[in-house]
Structure 1
Amino acid sequence: MPPPPSFRLLVGPEELLLHRAAERLLDELRGDGELDIADLRAADLREGQLPDLRTGSLFGTPRAVLLRDAGELPAEAAGVLLAEMEGALPDATVILLATGTGRIQRLAKRIKDLGGRTDVLPPKEWDERGWARLVIDEFRRHKRTADQGAVAAILGHAGTDVSGIVEKVAQVAATAAAGQISGAQVNAVVVGRGSRGSFAVADAMCDRNPTQALELLRGVLESGDDPVMVLGALAYRLRSIVAVAGGLDGKAVGLNISPGQARRLRAVRRNFGPGELTGAYAALAAADAEIKGGELPASLVIERAVVAVATRA
């Protein structure tokens, strides 16, 4: 088996997940012993400030250099790292964390060629098992276990917001009584709900299924979700469909769209005929204005908008 790469690149849109992956990698490097870690932010590096990668620890302790925000790495430092990849391996393991590789494409490609790139991605919106595993893993970090009801309750409160999940799990783990954590304990501690249910409404709406969309919407509103936040999730879904249909880079227009999501959204786009996406946007925009400045109950306004979008012309 070949030795592990001395240069590792962890890439993904969620900084928290990148940090978790880096922690796991550092634990592997540490093993049962010690690890000398230099923790740096790439944007803070100036000329000549990159640590010497070829000077071993005085006491023979393994070394690691962790570079956060590696997408902001100065060109001079990126060039030094590229040079370090040629010839003998350095004494230190270099770990780069990046939410994007646009500015370090050559460096990223070289690390990938050496087998050192790992993509760290959150679960797909509809991957319920993936989100459940993320919640369970967070509880394990706090040396706690949770039953299915607790996992569902965390997701009900935090939605598909990684930072929200981490925050709420920490909140519950710190306050719940000893033993396995239940859904009732989560609900007793956590306040507020996420938008996971709202995206289910968006899916039904864009599948042009008004009956299902209305049923899901009423459940979301009855559970306490803010109508404005629900409307935001619906608008986000429409924006994503338009971006994919137009061949736009999601990040360039403030959207996080994975390749798998893009394939699914292209299929959903076919549910809308000529001019219908424009009409859908208009319906949601009118609902937003009416919720914020009209006299009708917000729940009625958003119900009318969802049914209007979901109903085929």
Structure 2
Amino acid sequence: MRTLEEAAFAGDEAAFADLAGRHRRELHVHCYRMLASFDDAEDAVQETLLKAWRGRDSYDGRTYFRAWLYRIATNVCLDVSRRHARRQAASPGEMVWLQPYPDQLLDEIAPPTDQPDAVAVDRETIELAFLVALQSLPPRQRAALIARDVLGWPAGDTAALLETSVAAANSALQRARTTMQQQLPARRTDWSAPRPSAEERELLDRFIEAHERCDAAAAIAIAAEDIRVSMPPDQLTFEGLDAVRPLMERAFGPDRDGDWRLVATSANRLPAAASYLRRPGDTVFRAFKLDVLRIADGEVAEITTFGYSRFPAFGLPQTL
């Protein structure tokens, strides 16, 4: 009796779909790290599986099937990244395609909690700040860094992934590491949990309570002096408490658009809150925005605000 892999490469499309589908979620996260967009990652995975099926005759059987899929996925992402680069050159500024990733989907491929080093890497390398820094790298450097420092691949396998020499792959990795050190905050948290910590959850609760009470002072009280608020894809960024305070006062003041209800969730291994707004005269709270919080030193250091189009991926309803 043929094995699943034998049947898949003999032309059994259902067997191939089963075999490749076992790697779909991890490929999606890999493409997401490469592209920082949930939707672009979905498209990239679809293209990867299609290319794999159509190019199955090129699989020599000596390479691990998973590694072969990663090579195809990486090349697909390199092509998408070049299109992103052209898009950003035409509209310089914030990375407008940035999207959040639901933690419940990350949990499907999370490393065991008894591997704290793997858990820390898993968390840090999916955080929004890390993803934004990754996007500053040339695509091949980005792929080299992900292969070595995220996936833990050896130099030889990384070189094969990039279809280059070991020396060239190592050079790309070193340049990528140098750039990332310059791009990321100097102080990185030593994470030990695969999800927001108790302190982060407590700050999220206070964030939610402040919104639902329309209490601007309470929201400002938990914000860092150098808080940063960004709103992709609108390229709106507010730096520092003096710039953020008027936002809070408008959102919670007497001239606000309505009342708020928030639902706690998590994205990119960070605490998040889905906001619903009930406008005057309405009877329900309607999906409005998703805030992803970065907590540092017991304060909200950064808020990245996304639109409600992301709610379905988080399993969130459109109304409350």
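Read-outs: derived from the displayed coordinates by stated rules, not from any lab. Predicted, not measured: the structure shown is a model, and the values here were computed from it. Cβ atoms are built from the backbone, for glycine too; each structure is taken alone.
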Checklist outcome for this item: Comparing 1, 2 on mean count of other Cβ atoms within 10 Å over residues 267-274, the highest sits with 2
Checklist outcome for this item: Value 21 of percent of Cα pairs over 38 Å apart was derived from the coordinates of, among 1, 2, structure 2
